[in-house]
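S.K.: Scrolling down, you'll hit the structures one after another.
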Structure 1
Amino acid sequence: MEIYQLKYVLTVAKHQNFSRAAAEVCVTPSSLSQQIKKLEDELGIILFGRTTRSVHLTPAGIEFVENAKKIMQNIDGINTAMQKYVIGESGQIFIGNTPALGAYSITSLIAEFQKTYPKISLDFHEAECFDLYPLLYSGKIDVAFLTAFNKYKPGKIPLESYPLVNDEIVLITSTSHPFAARGAIDLREAAQEMFICFSRASGLFLDTLEACKRAGFEPKFGYNTQYTDTCLGLVAEGMGIAMLSARTIMAAPRKNIAIVRFTPKALRTLSVVFQKKRPSPVLSNFKNFFIHWIRDCRRPPLGQPESSLP
């Protein structure tokens, strides 16, 4: 039994006339009659009683039509549900993100996207910048929020990025450190300081190297950590100084921590990054959401307001 045969039966039952039914389903009356007869032969029952003047359902035909209507309603429901995937309203997105995504106010944008597309499931994978690149390239994640994309992306990987947030990199010291009372320094003055070392897979590690190199020295790294709270604890105890993004430190508890700006200024940019290929409808909706947000802002990526820094 084919779906089109169910449709033919329902149409004949509605019109009780083969000519009018044939016109609706766009076949000839003889072809329609042959298909109904074929179905009756397959089932071994008579669905329609026929006379030279009328067509009517038999008792078996009445029950067949009732069930056929339910089947067609279910098929319509399936088509409607599947159409949501075609237009990108249902599905799953695997998102890679660097730590402290909330400090960049991106979590509120993701929440807004989720309200717009409540049937899209979001799966987050948090890792350092360089650990996310291979996941994005292999397709294990669909999109990544990365810092310093243009500086440190691997070569020959076809990716496209959209900058979202600019952020200033600052020094953090203990409140008893000589730099703390000054608020701003020339970074060359930190050449003999001990720096807390973040994971070498992080963009922040390379940002520190680059900023110090630009100031004319190689930083001396001491203690190693992957976590911001551990770094803050070590700095607060006077065991070294560190570089962090201004947004990250402003969002963190800062007991016995001083924020020190430096010149030459160093910036980092948070970008949303995709593979450079035609996205799925679901991912296309996610991508367009952020592109429209950037355009609606009518400005370059949001910077860290100087007034928010001490």
Structure 2
Amino acid sequence: MHTPLVSIVIPTYNRAHTIGQTLDSVLAQTYQNWECLVVDDGSTDATANLLDLYCKKDSRFQYYKRPAQRPKGANACRNYGFELSRGSYIVFLDSDDLLAKNCIETRVLVAISNPSISLFIFKMLRFYVKPFDSNEVVNRYSNIKANYLLMFLKHELPWQLTSMFIKRDELKTRFNERLQRFQDVEFAIKVLFKTDTEQIKILEDAQPDCFYRQEDRHHKYTIDFIKLISKSLLEYFNSTDTMINYYKNDSIKYNKFRELQFVFYLKIYRNYILPNIANLKSESYVLKQYMFTNGYINRIDLFKLKLLEFLYLKKLNNIKGIGIYKLSRKWVK
């Protein structure tokens, strides 16, 4: 059997309490020809000491620190790890996720059997630590490969980053180092824009081979985190709009892509920004102006959004019998 080198790239930041389990799952792989590059984003916990132990235990582990001249964040770490890697195939793994012991072996076998494919998508299982639950497959499937791009654009994510098994020579994009949230989404969109559907293989019938950890099923986000989401959303749209504008001469695709961008915006607006509008007035203003200036919403839509925010600020959003109660339920779907 041909045994190509597989590079596993892991960004980390203060995950000494979880990354050991992640590295143990790499060490347990039935496939042996791998290298694992961990890039530290400036951890202040025991990460460095722990990685020193793993590197001494097995030379296939490599520990690096993000160069000071590169911006802080997982994306810069992933890009740096990829630049240092040598593998024919790439796996991007987060420092709290896990691999099944036959994950890399199975992926390599599938890749060798399909030499013309540059991107393989495998199944991922989500598990919650509180309460422990591990029976939820993350992947969503479509009968048409082209629809996966549309799903990402409207934030119905068909797969997570670790599900991707990428042929190195065909990886024509990098992670956006200015983006602090929605990194996986933007990266997948760029990959799909640049990859022909014939070069993508979706393993719908395969067993889950990687595992996505979430600490708490009912986790509540802080205001600072939601502000980060709002800031990242603006950078995300700046990036994806550049890709979408490439299709201006194809009015059907162009309008469809922009429609789905707006659906994504409304989801984030409804779930994060609007319920916290008292603390996010300036962030919401910047986003609304961006959407208005770039033609996603018109003046009437802008007025509706402002009216909704007034409704939430005055705590009237749950009072039935007033006109804006219906507006809050029907317009922001």
Structure 3
Amino acid sequence: MFRTPIILAMSLLFCTGVQATVFKISTEYPDGNAVLNELRAVGERIEAQTEGRVTFKFYPGGVMGDGTAVQRKIRIGQLHGTFIHSGALAESYKNSQVLNAPLLFRDFDEVDAVRAEFDPILNQGFIDSGWHTYGLIEGGFAYAMTAVPATDIETLKSQKLWLPANDPFSEKIARAFDISPIVLNIGDVLTALQTGAIDAIVTPPVGAITLQWYSRTKYLTDAPFMYTYGVIALAEKAVQRLSEADQEILAAELTASSKTLDTMARSDNLTAFTALESLGINIVQLVPEVRAAFEQEAAQATEKLIESGEIEQALYDRIVVVLDRIRNP
């Protein structure tokens, strides 16, 4: 007599056809971080709007490995997506790196002007390459932070500069500047700074504070070495499992969340830049002649990247046109 309710419940479940699709998402952001809190919130909103048909499980803190490992796990279905920096997806979409060209931008006004025109193009490029993405999410400007003041390019070249492992584009940028970087996993950077194995890093201000790297450097060169951004990227085959209605809910919520994270990152990095000064970091301002020399060498480095196929010449040229329009009204 106890079997009837169980059978009835199972019959109702099968009749409704409800079966949750669980999206397993990897991110390098640690648990409790504001970014991960926003990701969890959007997951809850999607679950509520789809009446439980779509749910999310997040794997924070890089526990699923670096970008290469994560993409391998996505290909075999162990994961279904990731919040990842743009360059990690360059194997499938080369032009994802075009905004990362060295010293491309001078300030955020230039970033905003270029992104207003090119965000849709880049986002569509990810989609055409097999990723469902929902808008660019700013990572911020990465600045050189050093133990000695880098007031010229030669001083910067003489430093033992760290670059992240499995980031071939950044490594190629460094080598285009004739810099021989020291490649390490993120978790090894603070120890390397403490022991003197490295004495220079390139990072957004938020990263420098969050990971305590600022405590082992003394100077920040106020020339945005690289603009960084990321995307929420889901595998196409995972998204296609959903009904059209649930895909629309997913896209609307993740697009709105990407905009929230984009705005949040800008605010956080501006605040962190100011905070670095209060934490004892000296901001090195380049004189116009030195800054021009930096930019000239950066342009030559970008030419090498274009020649090697890392960036598409035509798209880069279109961005330069927009920048020239801003700089020479």
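Any read-out appearing in this document is the output of simple, stated calculations on the displayed coordinates, not a laboratory observation. Keep in mind it's a predicted model, so treat the numbers as computed, not measured. Cβ atoms are built from the backbone, for glycine too; each structure is taken alone.
S.K.: Quick check: 67, 46, 41 is what I get for Cα extents along the principal axes in Å, calculated from one of 1, 2, 3. Which structure matches?
M.R.: Numbers: 1: 107, 38, 35; 2: 67, 46, 41; 3: 86, 44, 32.
This value belongs to structure 2.
S.K.: Taking distance in nm of label points 7 Å out along Cα→Cβ at positions 230 and 278 as the quantity of interest, name the structure among 1, 2, 3 where it is greatest.
M.R.: Biggest value here belongs to 1.
S.K.: Another question about this same structure. Out of 1, 2, 3, which one gives 41, 18, 11 for Cα extents along the principal axes in Å, for residues 78-125 alone as computed from the coordinates?
M.R.: On the way: 1: 41, 18, 11; 2: 29, 26, 15; 3: 40, 21, 17.
The structure behind it is 1.
S.K.: Looking at distance in nm of label points 7 Å out along Cα→Cβ at positions 46 and 158, point out which structure of 1, 2, 3 has the largest value. Provide the component values of the computation, followed by the final result.
M.R.: Numbers: 1: 6.5; 2: 4.3; 3: 5.1.
Once distance in nm of label points 7 Å out along Cα→Cβ at positions 46 and 158 is tallied for 1, 2, 3, the winner is 1.
S.K.: Sticking with this one: Supply the structure label, taken from 1, 2, 3, corresponding to log10 I(q)/I(0) by the Debye sum over Cα atoms at q = 0.15, 0.24 Å⁻¹, for residues 30-101 alone with the calculated value -0.64, -1.12.
M.R.: Going through each structure in turn, the value belongs to 3.
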